[in-house]
1. When you work out mean count of other Cβ atoms within 10 Å over residues 210-217 for each of the structures P, Q, which one comes out largest?
2. As an exercise: helix-only ellipticity at 222 nm (-39500 (n - 2.57) for each DSSP H run of 4 or more, over all residues; to 500), calculated from one structure in P, Q, equals -13000. Which structure is it?
3. Starting from the value 2.6: which structure in P, Q was distance in nm of label points 7 Å out along Cα→Cβ at positions 58 and 266 calculated from?
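What follows draws every value from the coordinates through simple rules; no lab data is involved. Keep in mind the model is a prediction, meaning the values are calculated, not measured. Cβ atoms are built from the backbone, for glycine too; each structure is taken alone.
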Structure P
Amino acid sequence: MDPELEAFLPLVPRLDLTDPVAARGTYTAAAAARPVPDTSALTVEDRTVPADPDVAVRVYRPHGAHAAVVWLHGGGFVMGDLDTEHLWATRLAEGSGAVVVSVGYRLAPECPYPAALDDAYAALTWTARHAAELGIDPDRIAVGGHSAGGGLAAQVALRAREERGPRIRFQVLNEPQLDDRQDTWSARNFTETPWIDRASVTASWRHYLGPGPAAPGAAPARAADLSGLPDAYVATAEFDPNRDEAVAYALRLLQAGVSVELHQWPGTFHGSQAILSADVSQRQLTAVGAALRRALAD
């Protein structure tokens, strides 16, 4: 474990998703305790994407931005909203120089698959259709997310390919949750890792998928064909149950002819970049913004 991160381990709570309402309360309280970001260099606006039902988004616009990323928060498909993601969306806009469209998608178990995916795809379509209003080039749009949001970003890219939807230039899969089968080495062996472990990932998928077998398309790792997808930045944490499925997905993308930048961050655990005082956390956050800046350049 990275020494700076290890010092914080006694303060990292164990994530229990057996009670989604209680878990949301804990997650929201932790987000509220973070420093309030300085948004003076950005224009921040809450908007509504017309859909059934409508989808709330928060748009972060840096001065002079001409590209955008549709960003999907983490939280195991169960937790998170526009407010809990506010700090990270702000940092992403600053680091990438792109307009960030942060999506307040519906949460499980009240709204299982495909509700969150439908909301995310509606936000992508809205961003492409409103490119002129947002001041962006419709050919310079990315999708991305962290954890469950990374899994949703991968699902959005797959759906856009299948439905010949908006062109996506790039996808950012940061510690993504991609495979409900949990049969990789890291998924089977990381049963006591900080923040999330096998039990919490299992509960997350159960809430998201609902009863019965997984629907086709619900887990990106189940997709048979990954060709024709956008270039990708994939990042993994060493002590993360989701690590090996993300590495495997990156390799499958490469084998399908998709260009991939893969980062495996040693000494880290899932979500540890929230410990902002650690040098490795700062490097992780900087790397995501830099990858987007390169991919979305003219």
Structure Q
Amino acid sequence: MNSPMPIDLIEVRNRYIPIPKDTHKGRQGHALVIGGSYGKIGAITLASRAALQTGCGLVTAFVPKCGYQIVQISNPEVMVVTDKNEKHLSNIQFELTPNAIGIGPGLGQDPVTQKAFYDFLVMQERPLVIDADALNILALNPQWFALLPPESILTPHLKELERLIGKWQHEEEKISKARAFAQQYHLILVLKGAPSQILFANYFYENTTGNPALATAGSGDVLTGMITSLLAQSYSPMDAAIIGVYLHGLTADIALPHTGYQSFIASTICHYLGKAFLFLEKGNENGIVLP
């Protein structure tokens, strides 16, 4: 197994594009995040908030009707479009034209939702960010992998990865099977873990930021929103994945002296994103000290 290339400050700065001084919200991209179901609207609330706080000019959340007030009140800056169904998505159709789409947080696996996801995939041509129950639905319907647009970004945690590629006995076999899967369908795999890893074609990266504080509910939903936001801002899929993973981990490194491991939650990632961007742009010049 080839040694992974590190996702470090130098690597990320080489890919990062500072915000132009004359920009406006229309130039900063429009991200659409799709998901949520009864009892799991928090996932899409977190993803949409993270998309905004990663620099996207416009963010829309597509949720079942039960999620309308929750998302609108929690994130007043986020626009909300609802499915006709009350508790889960049944028909993923919208009249807007987003620059990037993330799907899966809180989605659920209702049969009607699975059919809606299939119909959605058939219509997609640009890379997607796919997470959570969208990954689990794909694992239940492996023939749908062929529908994924090239360079779509899949963000499985270890159990979701196992459902996608099968069991493995050791780390080398995991990477080998994941790489073969990514190459077969021309996908970018973000393997969430300690540390997170990224596989695409012959590239193999390993993140250098992050700590156990990230092992908390909703952390992956935030990452989905962040990567979708970067994709909407015209970053290439690979750049969006690399920068997103690095910043996601960096928030935990910056926050740790203030929160400890135990009280760090997914919302904390959003809270510290601004400081993560400042560190990326200027390092310790802003008084940010990493533990």
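1. Looking at the calculated values, the largest one is Q.
2. Among P, Q, the structure yielding -13000 for helix-only ellipticity at 222 nm (-39500 (n - 2.57) for each DSSP H run of 4 or more, over all residues; to 500) is Q.
3. Considering all the candidates, the number was obtained from Q.
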